[in-house]
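See the structures that follow.
Values in this text are rule-based calculations from the coordinates and carry no lab data. Computed from a prediction, not measured in an experiment: that's the story for all the values here.
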Structure P
Amino acid sequence: MSDLAVTHRFVIPEAALTWSATRSSGPGGQNVNKVNSKVTLRWKPESQDGFDDAWRRRFESRYATRITKDGELVLHSEKTRDQIRNLADARARLVSMLLECRIPPKARKATRPTLGSKKRRIEGKKRQSQKKRMRGAPGRDD
């Protein structure tokens, strides 16, 4: 296993990643009972070079359910029946998760509704009101 390059400035060192292999569930016949192909990748998203605090906070808030109380991210991969490919898959998923949170979301600018949208809204309310009124009991002519 080598260092994991996320961006040209942010590289996760090999020592920061730990992984283990266990027996996988799913297809594989008798092979599944004797080969440890499921991979569990663990990484602590603590302060590292290139991983600024805002990026880390976005990452931790988005993937809070995957981070343990010890602050360790846990990823499992058992897509294939090959341990090496599962490890590569878990590492690729970690990179994609990190890149997903890299750019902060754009702030929403408050805008006023247009005149046309106001008119359409009022017309829709009038149509709904008319529909409900027509469902009522007919009026009596006295």
Structure Q
Amino acid sequence: MNLENCPNCGRLFVKNQFRDICDRCYREEEKEFTKVYNYMRKRENRMATLSEVVEATGVSERLIIKFIKSGRLQLANFPNLGYPCSRCGTIIREGKLCVSCKQDLSQQVEQLQKEETKKKESSRPTTVYYTKKDDPKDF
């Protein structure tokens, strides 16, 4: 049994693998989901953007994004609906990062790997050869 405080209201509840909030907040979220779902399933609203859904339903953007990320709202049915990239805020439809941010992070990782390789190469000991010093009497 895992007791935690609800992140929404602060009440103590038993956390399980299916819910990360207390029963009271869960029921509220279900009501909010019903509002959003009923709005989105109307043919004239299927082209709505995230901000339009927030304005029309009164449901918070954070909660609608939670519904999308959990798979409760299928973006395939709503072509203009998306959520912000975790890094830059551009509206995306899958994953956590937009294409631009993924490319930028890949380039940064590649650059760091090159720098690490250069560091390793420059820190390798150089081979030093010693010769026997000639004795001046030998001349």
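With relative contact order in percent (Cα under 8 Å, 6 or more apart) coming out at 21, pick the structure among P, Q it was computed from. Computing relative contact order in percent (Cα under 8 Å, 6 or more apart) on every structure in P, Q gives 21 only for P.
State the single structure among P, Q that was used to calculate helix-only ellipticity at 222 nm (-39500 (n - 2.57) for each DSSP H run of 4 or more, over all residues; to 500), giving -11500. It must be structure P, since only it matches.
When P(r) over Cα pairs in 5 Å bins from 0, in percent is computed across structures P, Q, the figure 2, 8, 12, 12, 10, 10, 8, 7, 5, 4, 4, 3, 2, 2, 2, 2, 2, 2, 2, 1, 1, 0 traces back to Q.
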